[in-house]
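Q: As structure tokens, here come the structures.
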Structure P
Amino acid sequence: MPPDASQRYGFRPLEHCDLGRIRAWLSAPHVAAWWDEADFATEKIAAHLSDPAVRSYLILIDGREAGYLQSYDPHAEADHPYQDQPNGTLGIDQFIGEANLIGVGHGPALIATFALQRFAEGVPRIITDPDPANQRAVRAYAKAGFRVLDQRTTIYGPALIMGRDSGNQTRPT
């Protein structure tokens, strides 16, 4: 029997001392292909540390620092392109920074684990917006129980809006 995903995957609040690791991960080719330039993205992430509408986490896999996840309230910004989502919705963005941990099932499992934790807190929906060309991310979110809601071009570029509602209790594997 596989280990319980809720025990394998952890999310600790990001701290300023983590930003060097975040920048290094953002420079890795598998992350850099889909995120802003490393210095710029790191500055934005650093600004999130004092923004109450965004929560930044270091992803832990079996206790090992492995990636980054941020959740945000799309209703907290007056002009956010996802304000058409139900009140209480959280948006998420994430990446696994350690290249040897991608492509082996961690993405769907950690995303589903994070979603189940937020649903237990009363969040009604979680959305994400991968670039439609990022098929690895699209597959990971689909395996984590997310479904396509819409495809748009936003201020962030092309986006496949995917969501998972709290009633969809697909378990991580």
Structure Q
Amino acid sequence: MNKDNCFQLGYIAKVHGLHGELSVILDVDYPEDYEDLKHIFVEQKSRLVPFFIEHFVLQHANKVLAKFEDYDTVEKVAPLVGSALYLPLTELEQLDDDQYYYHELIGFSVLDQNQQQIGEIKVIYDLETQDLLGVDHKGKEVLIPIQDQIVTKVDKAEKKVYCHLPEGLLDIYLED
């Protein structure tokens, strides 16, 4: 399994207790959808390694208490702390036509309110404070906030994202 066929579910935050349990932070809108997982992929040295789950219990909000099969000591699980957790894209719920997952937007064209081409989405920055589109505009990366008043429409069939950019946003990136 490689990352191109997966989405990041979250990461291992810390060891919990003395019997190999881990505190996991999920980066999803509906953590309860993942309580019945049987396996997960853990990133180790840039590779995705499958782990079978003994239990995966939602504690509160986006925090989970997890335990992997055959990992029953602190020494076994401590090296996993900080590792990203992945699931295959096939595990994602199908969305309506007017909904989208951020990873689907990579490669889409971005147009401004005047239908002018801004560039292509190269990366999505999923930050704690704000999510951003990383768009290639005239050889420079432009960061566009993913907010309803800025990203006005996503056309998945045409692979286009329509934006109402704040005045002067592009100018900031084009200055030397």
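All of the numbers you see were taken from the coordinates with simple rules; none came from a lab. The structure presented is a predicted model; accordingly, all values stated were derived computationally and were not measured. Cβ atoms are built from the backbone, for glycine too; each structure is taken alone.
Q: Can you say which of P, Q returns 47 when percent of Cα pairs over 18 Å apart, for residues 86-141 alone is computed?
A: Details: P: 37; Q: 47.
Label of the originating structure: Q.
Q: One of P, Q was used to compute semi-axes √(5λ) of the Cα gyration tensor in Å, and the result was 21, 21, 16. Which label is that?
A: Clearly, the read-out refers to P.
Q: Compute mean count of other Cβ atoms within 10 Å over residues 70-77 for each of P, Q and report the one that scores greatest. Intermediate values should be presented prior to the final figure.
A: Values: P: 17.2; Q: 14.1.
Checked P, Q; max of mean count of other Cβ atoms within 10 Å over residues 70-77 sits with P.
Q: Comparing distance in nm of label points 7 Å out along Cα→Cβ at positions 102 and 158 across P, Q, which structure shows the greatest value?
A: Top value of distance in nm of label points 7 Å out along Cα→Cβ at positions 102 and 158, among P, Q, belongs to structure Q.
Q: Given a computed value of -8500 for helix-only ellipticity at 222 nm (-39500 (n - 2.57) for each DSSP H run of 4 or more, over all residues; to 500), which structure among P, Q does it belong to?
A: P
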